[in-house]
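J.: Listed below are the structures to be examined.
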Structure I
């Protein structure tokens with residue numbers, strides 16, 4: 001796996017990540033024009049790489065985004081993937097599970113949405129909700145119809161193991177997995193909540209439940225630290241992205257995705273001599289018809 005970009009923390013694979021040492025402040029973007037130019041360059045590169053990914057048809061890419069409310073998941077996904085051919089990209093958002101989803105294991109609903117070879121799949125929230133939100137609210141387990149009861153500590157360890165095994169299986173079969181935790185500070189989160197209240201165009205985004213969850217900040221931070229340490233592996237690394245500055249966060253995510261695809265050395269399929277001959281013949285016929 002390639003090295004982490006500047007200011008983006010690659011969560012180590014040895015369980016030694018400490019959330020308290022992860023900064024929420026990233027690289028300072030000099031000005032809006034500079035930011036747009038840099039992001040456009042990265043998006044153009046990503047578009048070209050995705051076309052090669054699609055043509056080679058041997059790998060898929062899964063991008064997982066997790067964060068507290070108002071950390072900028074939606075806008076980051078939109079900014080980074082804006083220039084990619086829609087035919088080669090799939091975005092799925094996972095919220096409260098349906099009754100049908102609760103009748104299956106916790107990986108089922110996301111497994112149905114995994115990207116096929118040649119495509120980039122984006123998960124806006126994911127199966128990690130089961131060791132984050134559910135860990136903070138263990139009462140939600142009551143609706144999951146689990147076949148047997150174990151202690152909570154054992155349950156989380158079992159789920160971490162299932163996630164590691166699931167991701168390793170995907171990686172073995174050609175899926176490049178990159179996971180991004182957008183690390184926003186609680187102060188910045190509250191500022192963004194206020195902007196949603198002050199701007200009528202953003203009122204629809206606000207939910208009183210978001211504030212309630214913010215009151216459980218320390219519980220969530222503990223859950224994130226445990227989950228990242230338990231599941232950041234070479235085949236499915238986590239990146240802690242400083243997210244107090246949205247432009248900086250978007251640049252960091254775009255850089256990491258582009259570098260990951262570059263590392264695959266993607267090439268367009270070679271054309272056989274027979275096919276080249278057919279192309280030459282068709283070219284002559286088309287020129288004659290004009």
Structure II
């Protein structure tokens with residue numbers, strides 16, 4: 001296996017195996033015998049190449065009209081979801097890509113099942129859909145804050161092991177249904193350390209142009225760090241499947257994060273072996289006639 005293959009295999013959560021966050025380095029930097037400057041330059045070069053390749057692959061995806069791509073990003077605050085999406089998808093045609101950021105559910109959304117608001121935002125065939133947070137909030141944030149369940153009006157809902165197990169099953173079944181119908185699902189957990197999150201928070205607090213990103217809730221949730229790590233471990237263990245894998249991406253260095261995410265997406269789309277639609281004899285005749293007409297007009 002190549003270094004890239006080894007890396008992707010290492011960060012992919014194996015289905016059916018116990019997942020532990022402590023086994024995944026948040027500051028992974030590749031071969032430490034190579035100076036950081038060179039490693040960073042290589043990663044940025046790979047990102048540039050993957051952005052170009054992804055743009056070409058997206059054109060083929062749109063033309064073939066057989067698959068949709070769903071990218072799901074989950075992370076603690078300040079892990080870099082927005083910037084990763086921005087950089088990795090920078091070369092993609094906006095007409096073939098859609099991004100949804102899911103906040104707290106609205107009153108209308110609370111009147112439906114927990115998958116409903118995300119289901120209606122799924123990408124159609126030929127398009128790439130990106131979920132910045134997703135239905136996974138229902139087994140992450142809601143699990144840390146079980147009081148949120150009261151707002152959902154669920155009959156007989158008790159936040160016990162059986163309840164959460166049933167939600168994991170619903171998610172796995174939902175994702176399998178999607179993949180059976182042509183949607184390729186890639187899920188990324190951007191794995192930031194508590195220390196790096198603190199550094200990025202302080203950077204925001206010290207920069208007036210970033211104050212709009214600040215929220216009192218950030219500090220409240222940070223106090224629950226250990227609880228969030230526990231629910232992430234259980235969630236990723238229960239919902240990383242052969243048809244919808246989780247990738248635990250080191251997020252302490254943004255250049256590492258962007259490079260790895262871009263490589264996973266590019267290799268996956270290229271692995272679909274998509275082809276442009278075959279041109280029928282009738283279409284070829286129409287094209288020949290149109291060419292003849294244009295030459296006559298010229």
Structure III
């Protein structure tokens with residue numbers, strides 16, 4: 001399934017979950033449930049933003065964008081982080097207001113049951129996202145899976161808050177847990193923003209992948225003496241690798257070309273779909 005379709009499916013599921021949480025939150029006057037509903041609404045907006053930007057990222061290269069539109073996927077990750085950060089601020093503000101102006105909380109079976117159901121749905125969404133992120137090597141879907149994972153933790157905290165309110169009768173516990181949820185969402189937001197910024201600034205591939213590329217170069221053909229000017233980056237699910245091959249000057253042009261193609265093939269075997277640009281230099 002295409003990444004944008006996955007994102008659209010997740011947005012729909014998150015929106016339904018947010019509506020259910022909000023309905024129970026209003027009925028029970030639970031700050032934690034309301035906070036969780038707002039978080040799920042933010043998830044739905046983030047996933048829909050993913051859908052829009054992944055649709056753009058899937059467009060083929062054109063005259064104005066000769067390297068394709070893949071960086072739109074990193075913009076999707078950045079947008080998710082911004083949405084989550086805004087949500088964290090809103091949650092913290094509402095929780096502080098609840099501390100200043102306490103209201104009774106119904107921490108009965110309906111509220112707790114809603115959160116248990118929410119965890120089950122969120123786990124299913126997370127598994128769905130992780131599976132497709134792995135299959136399609138998508139940073140945007142992986143980022144979506146990360147913040148749905150934080151939702152699971154947040155929902156567990158919400159259940160703990162409701163149980164404690166029910167046991168102690170102290171409604172302020174609900175607001176305190178609401179602030180904790182906001183802090184968790186904020187941490188997730190800044191993690192996503194940092195990841196997106198690194199990718200948009202053409203950060204090199206991870207050290208393990210660079211080591212695999214170098215190994216492929218060294219094993220490809222004996223006429224390859226060495227390499228230099230190795231540059232790597234990533235745009236959405238596509239890796240870009242550029243390098244100069246130092247080839248024994250005594251071999252023919254045809255043999256040098258053959259060695260160059262072997263290097264490209266060796267890299268493609270390790271990382272399918274990689275765009276490899278090689279320039280041969282005689283030494």
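Just so you know, all these numbers are worked out from the coordinates, no wet-lab data involved. Only a predicted model underlies this, so the values are computations on that prediction, with no experimental measurement involved. Cβ atoms are built from the backbone, for glycine too; each structure is taken alone.
J.: Rank structures I, II, III by distance in nm of label points 7 Å out along Cα→Cβ at positions 170 and 210 and report only the one at the top, that is, the highest. Numbers along the way, then the final one.
T.: Values: I: 2.6; II: 3.7; III: 5.2.
Greatest value across I, II, III: structure III.
J.: Also, quick follow-up: Where does the value 4.6 come from, among I, II, III, when mean projected area of the Cα convex hull in nm², for residues 18-81 alone is the thing being computed?
T.: For mean projected area of the Cα convex hull in nm², for residues 18-81 alone, the value 4.6 is produced by structure III.
J.: Given that volume of the Cα convex hull per residue in Å³, derived from a single structure, equals 126, which label among I, II, III identifies that structure?
T.: III
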